[in-house]
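Heads up, there are several structures right after this.
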Structure I
Amino acid sequence: MGVRIKSTGISRAADTHSIVENSGRAARQSLERVEVRPDQVGVLINAGIFRDSNTVEPAVSALIQKAAGIGLEYGNDDPRTFSFDLMNGAVGVLNAVQVASSILESGSAEHVLIVSGDTHPSQTRSIADDEFPYATAGAALLLEHTDEPDGFGPVHTAMGAGAPAVEAYVDTATMGSVGRGLMTVVREEGFEDRLLETALEAARSALTEAGLTDLSGMALIASTPSATFPLRIAEDLGIAADSVRRPDLTDGDPHTAALPLAYDRAVAEDTLRGYTYLLFVAAGAGPSAAATLYRLPALVGAPA
C-alpha cells in the first residue's frame, strides 16, 4: 500500500506570467484529465517560491485554490479543502509528497493536490536569465492512496554544511517604491557542486534503504539548476544517461516545477515504459536535498 500519482497538470501560458494563474490552470488540468471533482480534493499544498508581486499575505495556496475553483462552496454541509504553502526551494515538492503521504495514509483526504511553480515578481517576463535564473511555469501532482504496491517510498533528506549555496531576497536598501516587482538571486561560485554533493547523499540514502543495487530498471528525474545537473547525478549513481528524464528547459530552469514537469513530459511521451522504479531527486538552497523512490505502475499511460 502507498501513495501514487493519479494525474498531472502543467501550464506555461503565453497570455499570463502570473504563477497564481499558471498553477491554478495546472491544478484544473490535473483534475479534468481523470474526471476528479474539485470537492474530492481534501488538501492543496503549494510548493512555489517566487510569486506575483512578492505576495506575502494571504497564503498563495489560497489564491491558487481560488483560481483552480477548488473548495469555493460555503454551505454548512459542503466539503472543505484545506490549503497551505510549504516553501523549501527546489526541494519543496518532495517535502510536500512526504506530508501528502501522511495525510492520505491516515484516510483523512481522498486526494491531495501539490502545485508548484515560480515567476518573476514583476510578472513581465517568463524566460530565465543571469539576473533571475528561473522560468515561469506551473505544475500539479494529484496524489491518491492505493492498495497496490505502486507509489512513493520514504522521502530521504540531506543538509549541506556552511552558507547557503543559493540565496534570493528583496534588497530593502534599494527597493524604493518598486520592491514588489524586484528579486535578487545570488548563486555562490561552485554552487552546483555543493548541490550535487547534497543531492547524492539523499539519493544514496534512498537507494540503500530500498536495498537496490541493480539500477538497470531505474529512471531518474532531478531538479535542474543546470541542464546537465540530472546527468551528473545519474553518472555518479550509476544510472544510464538515457534513463534520465528532464522537463522542457527551453526557457530555463522551472525550479520548483521541474520534477512534476519532467514526470508529465515522460508520461506524455511514453518514455517510462519498461522501468520499474523512478528516482526523484531535488536539491536547492541550503544547500538541502531530498530523494524518494517511486515504484511505477505496470502501465503508465499518457495524460488524457
Structure II
Amino acid sequence: MTHAISAFYKFVAISPERVEAIKDKLTPLGEELGVQGLILLATEGINATVCAMPGSLAAFKAALLEIPEFAGLKFKDSFALKSVFRRLTVQIRDEIVTAELPGIFPQSDQHRHLPPKEWHALLENDSNVMVLDTRNDYETRIGKFRGAVDPNITKFSEFAHYIDGNPLPKDKTILIYCTGGIRCEKAILTLEEKGYENVYQLDGGILNYFAEFPDGGAFDGECFLFDHRVAVDSKLQPSQKYGLCPHCGDPATENFDCAYCKRKGQVCLKCYGRAEVGRACTKNCAYHVKRLAVGA
C-alpha cells in the first residue's frame, strides 16, 4: 500500500506562545489523520518530514497552509510502499536545524536560490564555480555532486569552523547544497558574514534536483535521509542498497552472515572493522559475540 511522504520547512518569526499553540493544533490533528514523522517547531519556523496515506497527508498539508505563519509552504513529495516512521513526534526546539545559531535565519524565502535547472547549467557550463556540500560525512559517503568539496564534518554546527580553517576562493562562484535546502539557508548566512559574496544555494536541495533530473544529472550515488528509507535514488525511490547500521545508525553497506544468529546482516564500514560488532547483525547479537569471545 503506497504511503505519501512530504518534507518541508519555512523560516518565519513566531512568538513562543504561538509556537505552543501550533504544537497543540498539529499534534492531535496529525494523530487523527494517522500522520507519522518528525515536526520541529521553533520561534524561527517549522521543519518536518511526515508520512501518511495520500488522502490523509493531503488533508494535513491543507491544514498547515491555513496556519498564517505557514502560508506558501513548499512541499517536497515522494512515495514508499510502507510508512518510513514509527510514530508522530512534534517537538519545540531552539532551532529548526541545529546550527547553534538560534535567532539567525533568512528573512526571505528566496535568498540567492538557484532552481535545479539553473544549478545544473552552471555545473555543466561554468568553469569558475566551486561546489560545496554542507552535509555530514556519513551522508556524503553515499552520494554527492561530482567534484563537490566535502568538508568531512560530523554535524552541521561544525560548518562555520570548517570555513574558518579552510578559506574558500573568493574569485569563484560558490554553489552550496544539502538534502532539502534548510541547512543551506543558514550556511549561506554564515558564508556572507565571513565575506563571501558570490554564493548561491540549490533551491529545494538534492530532493528537488532529483525531481528535475531523475537520471541523477550531475549527482553520483544516492541521497541520505533521516528516516527508515535510509536514502533515495535519483528517481526518489527508497534505497535498495543501503540499510541502517544497527550499532551506530549510519548507512549500512557491508553484508555478512551474523556470527551469532547466522542470519544475513548489514552494518556500516566503520562498525564492520570493529571486532566486537563487525559480524553481528544487532546490538543483542554483538553482546553475545563479545561474551563468547571473552569466554573463549
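Just so it is clear, none of the values below were taken in a lab; they were calculated from the coordinates. Quick caveat: nothing in here was measured; it's all calculated off a predicted structure. Cβ atoms are built from the backbone, for glycine too; each structure is taken alone.
Structure above, values below:
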read-out: Which entry (I, II) yields the derived value 15.9 for mean count of other Cβ atoms within 10 Å over residues 152-159; value: II
read-out: Per relative contact order in percent (Cα under 8 Å, 6 or more apart), the highest-valued of structures I, II; value: I
read-out: Identity of the structure behind 0.10 (criterion: FRET efficiency 1/(1 + (r/R0)^6) of positions 56 and 288 (r between Cβ atoms, R0 = 30 Å, to 0.05), calculated), options I, II; value: II
read-out: When distance in nm of label points 7 Å out along Cα→Cβ at positions 40 and 136 is computed for each of I, II, the largest belongs to; value: I
read-out: For FRET efficiency 1/(1 + (r/R0)^6) of positions 32 and 248 (r between Cβ atoms, R0 = 35 Å, to 0.05) computed as 0.50, the structure of I, II it came from; value: II
read-out: Structure (I, II) behind the derived value 22.2 of mean count of other Cβ atoms within 10 Å over residues 64-71; value: I
read-out: Read-out log10 I(q)/I(0) by the Debye sum over Cα atoms at q = 0.12 Å⁻¹, computed value -0.73, structure in I, II; value: I
